[in-house]
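Since every read-out is calculated from the coordinates, none of them should be taken as a lab result. It should be emphasised that the depicted structure is a prediction, and the values quoted were computed from it without experimental measurement. Cβ atoms are built from the backbone, for glycine too; each structure is taken alone.
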Structure P
Amino acid sequence: MTHPIRVGIVGCGEVAQVIHLPALRDLPDLFRVTALCDVSPAVLAAAERHAPDAALFADYRQLVASDDVDAVLVANPNVYHAEVALAAMAAGRHVLIEKPFCVSLAEADALIAAEKAHGVTVQVGFMRRHAPAFVEAVKMLAERRGDIILARVHDVIGPNAAIIDSTSNVTRAKDVAETVLEEGRRRMSEAALAAVGVGEGPKFMAYNLLLGLSSHDISAMRELIGMPKAVLSATQRNGGRVITASFDYGHFVCQFETAVDRIPHFDAHLEVVTPTEIIRVDYDTPYIRHLPAKLTVLSAHGAAGTSTDTSFPTRYDAFAVEWRDFHANVTERRTPKTSLADARQDLELFRDMIASMA
């Protein structure tokens, strides 16, 4: 493309207002937001303030059909992701689809088939895997996976609104009819039931948590240390809001834990232990831009001491890196590392984790 990629955004809620629209505004040589879509008139008006020249739509079908759109960001409620992405691909649009990219393996296979049929680029929005500190950690461990003796994935956070409301001015969809919201809840229940056999109760809540917050963690885990051989065990507690699991990697086990509490904090990290080093990547909240992920390496220092090196190569926002990579993937016809086929593996693990829960 000789011009900036023209982006249409479907779903203009928190993540679009706080993160994506500012990130795209900072990349004017690569992108131009030309269309916005949301079912909430108030949310759509708020998003328009970030992109005053964009066309406004209440129906995503009209947006993906617009001749002024080259690529579509899918950021509406999770259960509608596959539907919108399929429509965008059928219209010949490239797609950056927020996690989770879909709810079921059947939807994943339909998306993968559509991508191939329409010859477009589709990238899943796992921005943590684009964080420069994480990329460094992946390079460090590329030759050391055989040395790993233990790994841990930890993600315990408070409500996002506790951070967002004190740092950003966000308009939420308080003007959407209850019938529309109820339709979304019904569709999500039916989709989860078809995917993993549960459409309500604690295991249903746990599946929602896996699709949402935990998809970041599991996706990053897979790139950092590979796909596990099996799920050894998985539990849910506190109504599905706390999940633990053990993944079998053959010569080591990776422990996984996630929970949502009521403390306004963000505690997310991956840690890998080898006989000579402990390599750890810490993430901060994405809702405050330019807070870098940090890489920490603990190693021996002398005969009886240790040395800790904590670093980050840049403060450049991980979402902006993600968008830059999307531009390169589209214009250079590269396969994204966070491809649909790659993200499908998360759904396989989530299915096995839900099956292991009592």
Structure Q
Amino acid sequence: MYEDHVKLKGKIVDFGGWALPVQYDHLGIKKEHLQVRSVAGLFDVSHMGEVWITGEEAAAFVYNLVTNDTTLLRDGQIQYNIMCYPSGGAVDDLLVYKCGDNRFFLVINASNIDKDVAWIEEQAKGKKVTVHHASSEYAEVALQGPKAEKILQKLISEDVAQLPFFHFYEKVALGNLEALISRTGYTGEDGFEIYVPWNDGSRLWNMVMEAGEEENLEPAGLGARDSLRFEACLPLYGHEISQDISPLEGGLGFFVKLDKKGFIGQEALRESKEKGRYRRNIALEMLEKGVPREGYPVHLESGDLLGYVTTGGYSPSLDKNIALALISPEAFEEEGPFYIDIRGKKKEAKRVKKPFYKKNYKA
């Protein structure tokens, strides 16, 4: 899809070895962000990783690999998950698609592909499963926003309204292409992620853009993708969770089923939960001028250091500067005021409920 982005005057940047548009000249990050919130935007997310897990022990293997309870999945359903190290730190967060009792499709983060695949293959040793790294085989776009359903419906015969949130169609005729289509996304809006064979990527991109012309569909880049997920408090690996930040610390405890019959990292996470002595991720809204950025220190009025910003920036939807911050266990009950050290100056912020932005749509 590279040439398609160039034609649209996308500002191409290096992203983990991929040449991807961070924004498009005729719009810019703020307009692309608000376009997704109000109409719809199309993202090239072909950099995401894909792994197939198949074989007679596939279900048991995936169950042990991730924190959520995959026995709850029905065919055609998706579940958000985290893979953990024995220490409780996160290998990655991912989506698990159940295609059958012995067939699972995992979607992993672009920056972690090599590490994740090596981890999965290591865990698979001695198991009756096949791990197939398929990242190079797929092109993927994300169609996100209030008009996404209407746009997609023009391209497929299946009733899109009948596809629930976090469900998918595995083999759908999309024009003259065969696609996997899921009702998922990373923006806080309704939307869909569409996978096709890699060499059909350009045709897919142009087909969706053409279908969205009447609805004023616009392309959107990496910048808007990050600001949209940030407003919705969706985690980004390396920021809210990492090898050194557990899913409990990252605010993802809902997806960690400590009563499961075993998963990698369970003992460490259970111990943290029982002791209650772990860091927490909180949401802050700036009360003074200043843009908080990753790594900026967070203090109490007394000057006591509480933690640091994991993601910070400007919220186009709210027209405010906001931050997610990882703070010490002792500070979790603190109501503030909080102060973020922005370039040597302490700027006041207040604690707010997550998420910063919540869309009311049919889920």
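Per-structure values
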read-out: Read-out helix-only ellipticity at 222 nm (-39500 (n - 2.57) for each DSSP H run of 4 or more, over all residues; to 500), computed value -5500, structure in P, Q; value: Q
read-out: Structure from which 1.3 was derived, distance in nm of label points 7 Å out along Cα→Cβ at positions 69 and 261, options P, Q; value: Q
read-out: Structure with the greatest value (metric volume of the Cα convex hull per residue in Å³, for residues 93-228 alone, set P, Q); value: P
read-out: FRET efficiency 1/(1 + (r/R0)^6) of positions 157 and 341 (r between Cβ atoms, R0 = 25 Å, to 0.05) derived as 0.30 - corresponding label from P, Q; value: P
read-out: Given 4.5 for distance in nm of label points 7 Å out along Cα→Cβ at positions 13 and 301, calculated: source structure among P, Q; value: P
read-out: Structure responsible for 3.8, with distance in nm of label points 7 Å out along Cα→Cβ at positions 45 and 325 calculated and labels P, Q on offer; value: P
read-out: Origin of the value 2.5, where distance in nm of label points 7 Å out along Cα→Cβ at positions 133 and 205 was derived from one of P, Q; value: Q
